[in-house]
1. If Cα extents along the principal axes in Å is calculated from each of I, II, which structure is the one that comes out at 37, 31, 25?
2. Here helix-only ellipticity at 222 nm (-39500 (n - 2.57) for each DSSP H run of 4 or more, over all residues; to 500) has been calculated and equals -12000, so which of I, II was it run on?
3. Here mean count of other Cβ atoms within 10 Å over residues 63-70 has been calculated and equals 12.6, so which of I, II was it run on?
4. If you work out distance in nm of label points 7 Å out along Cα→Cβ at positions 39 and 71 for I, II, which one comes out largest?
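Read-outs throughout are calculated quantities, based only on the coordinates presented, and are distinct from any laboratory measurement. For clarity, every value in this text was computed on a predicted model and none was experimentally measured. Cβ atoms are built from the backbone, for glycine too; each structure is taken alone.
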Structure I
Amino acid sequence: MILATSNKSNRLLCMSYSERVRVGDMKRNRAAVEFLLAELGADFRLLTDLSRLEQMDVDCAAELGEFMELMHRSGVTLVVRVIPDPAKDIGMNILTAFHYRRHPRVVTCKTTTEAATHLAL
């Protein structure tokens, strides 16, 4: 499951991945993410929360890369990731190297509290 939300006043897009994520989940959420990004405008920040992720299907990698390219085109400046279990890192650093050409600042945290500190929330 994927939940995409935004906070316009904090210029923040939040992407939460939980339980098992399939490629269909990503495709179904693309339009919602595009809508939220249009509302935020450029120079926004991204919080990616994998704390409740149990499994992401391997075929999601291409869609995840497309999400990253969408974020890049939309003007992301800071990416904060919550990955409490390093075994659940689904290759984010590798995907980042290929899909963020202007390389936004990326911070990986173990908790949402730590992420909130980096986002000054």
Structure II
Amino acid sequence: MIPVYQTKFGPPDAPLEERGNCFAACLCSLLHVPLDTVTGADILRVDLWWPAICAFAAQHNYDLLRLQPEWEWALGPQTHYIASGKSPRGNYLHSVVKRGGELAHDPHPDGGGIGDLADIIVLVWRS
């Protein structure tokens, strides 16, 4: 994992161009690619973000697996994954990178982590 920091900081209900890109920064951290390689506004749209982010991961030979929070225990202690939960800065979700249940990287400069875990995204290598 190579830390990538977000460059946009608005909540998900902000106008499209003002929405935060914490999830994209987390994904880029795990893929070891610069944030500016994530192009297009689809990744920030509530209705299109999942297909857009899956297509981006596929370009790097990964699939994404979305898990419910209660499955966090099943991930090994060396596994990096994207965890989303309540942001400490408002009533919306924020994404971070975790490893073995612990915070490994917060893409927000404040580094406040997340509150209650909402979901988990694991990268799975395409063989």
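1. Value 37, 31, 25 for Cα extents along the principal axes in Å corresponds to II out of I, II.
2. I
3. Clearly, the read-out refers to II.
4. II
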